[in-house]
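Listed next: structures, encoded as structure tokens.
Here, each number is a calculation from the coordinates, and none is a lab measurement. None of these values were measured; they are calculated from a predicted model. Cβ atoms are built from the backbone, for glycine too; each structure is taken alone.
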Structure P
Amino acid sequence: MSETVFVTGGAGYIGSQCCKLLAANGYRPVTYDNMSSGRPEFVRYGPLVEGDILDGFRLDAALQEYRPKTVFHFAALIEVEESTREPTLYYDVNASGTLGLIEKCKEHGVEQFVFSSTAAVYGEPPVRPVMLSTPTEPINPYGWSKLMSERFLQDCAADAEIGVTIFRYFNACGSDPDGELGMRFERASHLIPRLILAAAERTPFSIYGTDYETSDGTCVRDYIHVWDVANAHIAAMESPVEVGQVRTFNIGVGRGYSVREVLASVEQITGSKIDLRIENRRAGDASELIAGDIKKAETTLDWKAKYTEIDDIVRHGWDWYCAEH
């Protein structure tokens, strides 16, 4: 029987891509998802267990049934602005959920744990690009909830006898190059799907803040293709870390694009001019986040981003939109 990998949030945007890659590489992905934002049609590469990350009894039963040696942990709330309005919810689901999962992994003999963290743990970094040595000082509850989860893993790895890999994603985006899986457009909050919607539906698009200390006044981000993120997880599993040890990686391409630059790419690829509205800054947004230390993943995991141009990322997102509509 193929080796089983337990994927929390496996019906979601990144988790489903990982499940597809796991199956393609001969593994058996088991999706554990409460389906609050996951898509049932994305669970096609292995079994689905419907359950909440805070439901210890359900987690117990699932881990007992499938006996995985590896866990990919994606299940989380991810909206920065929402986290500033509902911080208790974010600490409960993201931080408490991770702590509870670690305890269950300890009880059920899990050996490798790959955690989906975020560049938001760096807050408003004083240096650019952002290095792994850059101080972690989040500026929103979402970032803090992920940093707390990292700390739980750092403190508990040895006791739980688990090898831990922490991936600090920068801006995961794009869609499956094969056109089978993709981003969610309805109620989208992230930049690229919102821009694609605005271009396709001829609706106004709001830029939140044009007075940041960047080249054109808009926020700058490092955009990493979701398929490259998924491949990093496979690489981590196939180059396991020693039990009880924790390793951390920045997952990005080492190059930033401003909101206006991404806007220009979307307009070019869709052939649609977008009607812009300028709004005030949103709470919790950093001005610039670009990944540094990306060579560590290349040398340790033999992983390197394949899709490094914003046009490729936008094109895959646009292809997915056209396929769905």
Structure Q
Amino acid sequence: MDVIHFPSDSVPIGWTGTTVALGNFDGLHRGHLKILEKVRDRADEHGGTAVILTFEPHPPRIVRPDRAPRLLMTQRQKLQGLEEAGMDGVVVVKFSLELSQWEPETFVRNVLVNWLGVKNVCVGANFLFGRDRGGNFSLLRSLGGRYGFRAEKVEPVRYKEFVVSSTRLRRLVSEGLVDEAGALFGHHYAIEGKVVKGRGRGQQHGFPTANLDVENELLPTDGVYATTVTVDGIIKPSITNIGVRPTFESAGDRTVETHLLSEAVGDLYGQRIAVSFVQRIRGERAFSNAQSLVSQIAKDCEQAKELFGRISL
């Protein structure tokens, strides 16, 4: 999959009859995947290139930084997910204050028409673009008629009575409702990072943990979770604690510690892993002594093993 940047890169020669989807695609949830399917279908119909156009940094960080949300995915996760979804290329537009002041038509003319040469453009139902978010689908369709591309709107996906959106998913994840979030994503919420050395308390008490130097911005609320660890493409059942270790410290740093249910973790040091959240088991709390904590961890492991016995990894 080609990844190019506007305005610094040239469009690859092999990109022809380009169908592009516009958006931030944070989380790559079911609504996003519906748009990606439409892009792939339209590109295949015309023998063209399926492309995603996204923005870096996330536009609210430039235009309203005090209200910018914590993102669900790292850029690395997003690009990997887009490639797995079958996209041929990704355009990363460098977002700036100057670009935020472009009128919608200026963006369409400069980026989509003159630079990218699009034939089809797909957007979600609520996509807005240009200065003060003044461009909507109706304007995009009108500009398409003027500049020679087809604009198509993809209706949102609903889960129960809710529209699937990145905003709702951020709330669910931040509240620890990771099983419900997984239903909206179409996959478990995952964080990534390298395994680093911890203080070794888990090893001392019989439950060694991999301590994750997390690259993601958004973590589930503190507590113990049934999780899976993916390393080198292999998925392993685990439990993960997020929190400050209140049994041992009154004001510790927030950490992510994962215990594999089936093997040791020593060979993970220095490796990049992904931790996917399946279900919250309990909240974090202080115990009267270490032995009480160890006894609870054993119960947590059994509860997670029972869960994994009922579901497929």
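Going by FRET efficiency 1/(1 + (r/R0)^6) of positions 4 and 300 (r between Cβ atoms, R0 = 30 Å, to 0.05), which of structures P, Q comes out largest? Display every interim value, and only then the final one.
Working: P: 0.75; Q: 0.05.
When FRET efficiency 1/(1 + (r/R0)^6) of positions 4 and 300 (r between Cβ atoms, R0 = 30 Å, to 0.05) is computed for each of P, Q, structure P gives the biggest number.
One of P, Q was used to calculate semi-axes √(5λ) of the Cα gyration tensor in Å, giving 43, 19, 18; which? Don't skip to the answer; put the middle values down first.
Working: P: 31, 22, 18; Q: 43, 19, 18.
Only structure Q yields this read-out.
When relative contact order in percent (Cα under 8 Å, 6 or more apart) is computed across structures P, Q, the figure 16 traces back to Q. When helix-only ellipticity at 222 nm (-39500 (n - 2.57) for each DSSP H run of 4 or more, over all residues; to 500) is computed for each of P, Q, the one that comes out at -8000 is Q.
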